[in-house]
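Asks: I've put the structures underneath this note.
Please treat every number below as a calculation from the coordinates, not as lab data. What you are looking at is a predicted structure, and each value in this text was computed from that prediction instead of being measured. Cβ atoms are built from the backbone, for glycine too; each structure is taken alone.
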Structure P
Amino acid sequence: MSILITGDTTCIIQGITGREAVSMTRECLDYGTKIVGGVTPGRRGRDVHGVPVYDTVEQVVKKTRVDASVISVPPAFARDAAFEAIEAGVRLLVIVTENIPRFEVAQMVELAELRGARIIGPNCLGVLSPGEAKIGGLGGRAVDARKAFTKGRVGVMSRSGGMTTEICNTLSAAGLGQSTAVSIGGDAIIGSSYAELMPLFEADPETEAIAIYSEPGGRMEADLARWVTDHKSRLPVVAFMAGRFMDAMPGMRFGHAGTIVEGKADTTAEKIERMRAAGIAVAERIEDIPALVKQKLGR
């Protein structure tokens, strides 16, 4: 089983005629994702790799069911694209665009909550359920994604898109497949944090453990530790904390917009301490994750 997407999930791509979106469309189609349309205003009647292009999301939803949308548009148009999809009834938005102003991201997240939709990202590579579908650029080409991601029982969440693939590849090499992998995004404000996705994994009977890749900055790890403790989660969690060197280098930026350390609670040392206090195992190296997962599962 998987969360968020399955082989039956229908998807559109907003901004489909853009260079990166064209490549992403090919990758997703090759993986087996059901892309039922694309949206670029003024380009109706064209097609991208056989996917029909429309001017608006509404035109697509009038023709077919749309479960999800990948938003790959310039930052200046991302909020309008998200609003359009949400108001058209799309309930899962994967926003790959980065450099969207925080205030506009906050507006998108608030509208999604009001309409019962979920946002993954922005500044993410999307979602992949091995053997089912991939929405976004996660894993790259289908042939590569099939090697790195294998079907199994470990849920994966990561603030880094590239490291999502790296962790899944490491798990797969150790014989541990994944139920669903989610690149949650590297911005300061995102639509779905670790703690907000945990209930979905918790409700999935085929997910038996969670692996996460984390970075300095923000409160997501503290929220995750609190959620695991408060809900007495059945799922063992193994985490890798990157950027430990930043604790000795005040003011250092790690790369993602969300890695700004604003106080002691944002430091890697504090995050590791909180997670361990909640029973979350913290790996010293990424290659240690599979052994810790197996240990937690008693294998």
Structure Q
Amino acid sequence: MTIKKRLIFCGILLFLSLWFSGCEKLREKGLGEKDLVRINDANISLEEFRQMSEGQSLEGKMRLLSEKGLRDFLDNYVITREVLYQEAKKKGLLEKKEIVAKLEDFRRAMVIDALLEEALRGKNEVSENEIRQYYKDNVNLFTEPKEVKVRHIFVNSDPVLEEVVIKLQKGENFEKLASTYNVDKSREDGGNIGWIKRGQLSPAFAQYEEVAFSLRKKGEVGNVIKTPVGYYIIRLEDTRGSTVKSFDQVKEKIRFFLQAKKKQDAYLDYVKAVKSRAKIVVNEKLWAEEEKKELKPKEERK
């Protein structure tokens, strides 16, 4: 637990202790020794209140560091939630079929999450050697051109952008579209920008540069780039030279990738093992009928 979190937790406990001790004299009939509040026939203990407090976000916990914030939390969250829950029970909502189904789905999801958290704990750990080996084996992934030659289409309205995208999808010539639609000087040369280097463009065009250097094949077109002045669509014309990003530059990205991959692999292996121990029988006849039903157009299903 960090110092900041400890301070917040201690602050919550301090205010709770002071507030609760001051209220003992005013304890009403029906409140147990460790009960903080009674709402109709339901009691909420001090410990339950603390657990609800600890479950709040960091921002929420910060608000609990004042007496007003703590009392607001009691009145407007804890008590309000219980009152509404009791009202829902009175109306029989807990017995409604769709509510019961949702509660069961939620319960199952929580139990499965707990199971997977336990089963996959520590399975995503990645060593320094594994990161270095991945870097060595996949150096091509971290190699980018020193310079790229690009052509772009630049428009400044949504309707025109939509029109251009549709025409590109139909296979219309990129250069001709740039000559027709561009609203900058590159229109005169079919959107040709020429050669650019990393860092050559102003910070405002960081995304433009990122997309330009992410393209690998000549003729490859990047995703639409939205900027304060309009929309850009970039096509890679050529590359020259190459540079390899250093290990330190990509180390954390590789670590994140390998951690996610290890966890996913561990998950798939675990599910496979659990399934292999289970007896699973599918009613293929019933499934075939359902499959046919799902494949029918909506009109035929009615």
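Asks: With helix-only ellipticity at 222 nm (-39500 (n - 2.57) for each DSSP H run of 4 or more, over all residues; to 500) derived from the coordinates and found to be -10500, which of P, Q does the value describe?
Replies: Label of the source structure: P.
Asks: OK, next. Hey, Cα extents along the principal axes in Å derived from one of P, Q reads 86, 60, 49; which structure?
Replies: Of the options listed, only Q reproduces it.
Asks: Given a computed value of 4.6 for distance in nm of label points 7 Å out along Cα→Cβ at positions 115 and 139, which structure among P, Q does it belong to?
Replies: The structure behind it is Q.
Asks: Here mean count of other Cβ atoms within 10 Å over residues 163-170 has been calculated and equals 23.0, so which of P, Q was it run on?
Replies: The structure behind it is P.
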